[in-house]
Structure 1
């Protein structure tokens, strides 16, 4: 088992998940303030879920004897238009799921880390399918009708 490779992979996800979680929290708050309560709660729930993964990955890094790094967060624009945000989030999710699958290949020799990332992949695929379904629904029923379902 290559501990260093596992630690680096997990640290990558800790850093980027924490950043994405904060964006989801802020987006959720924006949507709730706009009256889109369901959509706001969904993204605030993403924050909680993602921070749970950050904790699990951090614990695994520590179990492997690694040091946790706080690598800071990049500035990201928030998007006030709900449909545009779902599209932007989907554009991040699709390559993110692919990257996660590739990363899993590199930690196969570490079954604990592999299983942890596999569980995370299931969660991310679920989020990806929700976003894809939302875009399909918007195309089917129209933007205004979909937004009505998010009140």
Structure 2
């Protein structure tokens, strides 16, 4: 499975730590590549969301200060289903019920060890495939 990662300036340190943590996986770093305090998260998050939406079976991890804007940006792309990290149970349900393919972290809110644990849960939890969940996800991508 391909895993895409992206962050703005606020999440670059967490992104780099997660890349090292996930070194055994097929990873693509979508940026930011250096600390630029005035960068704009959509410049990194939207390209990541497009990659995930067009690469079936891939997953994405996005990181910002709170993770809120990053989740909003990713969810503007058809086929991207980004869940904002709020708890381990939330991660599990976002995969089982919503087939989330991107997770968003707030680097200022989430300790790195907790983020690593959440990434493991995110990557290892399958979508349930229940008809009601499939039906709801199809409604998200209706024009």
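Computed from the coordinates by the stated procedures, all read-outs in this text should not be read as laboratory data. These numbers come from a predicted model, not from an experiment. Cβ atoms are built from the backbone, for glycine too; each structure is taken alone.
When relative contact order in percent (Cα under 8 Å, 6 or more apart) is calculated for each of structures 1, 2, structure 1 comes out greatest.
helix-only ellipticity at 222 nm (-39500 (n - 2.57) for each DSSP H run of 4 or more, over all residues; to 500) was computed and gave -28500; which structure, 1, 2, did it come from? Considering all the candidates, the number was obtained from 1. Each of the structures 1, 2 was assessed by mean count of other Cβ atoms within 10 Å over residues 55-62; the largest value belongs to 2.
For the read-out Cα extents along the principal axes in Å, a value of 44, 31, 26 was computed from one structure; give its label from 1, 2. It was calculated from structure 2. A value of -0.50, -0.87, -0.99 was computed for log10 I(q)/I(0) by the Debye sum over Cα atoms at q = 0.13, 0.20, 0.24 Å⁻¹, for residues 47-94 alone; which of 1, 2 is the source structure? It was calculated from structure 1.
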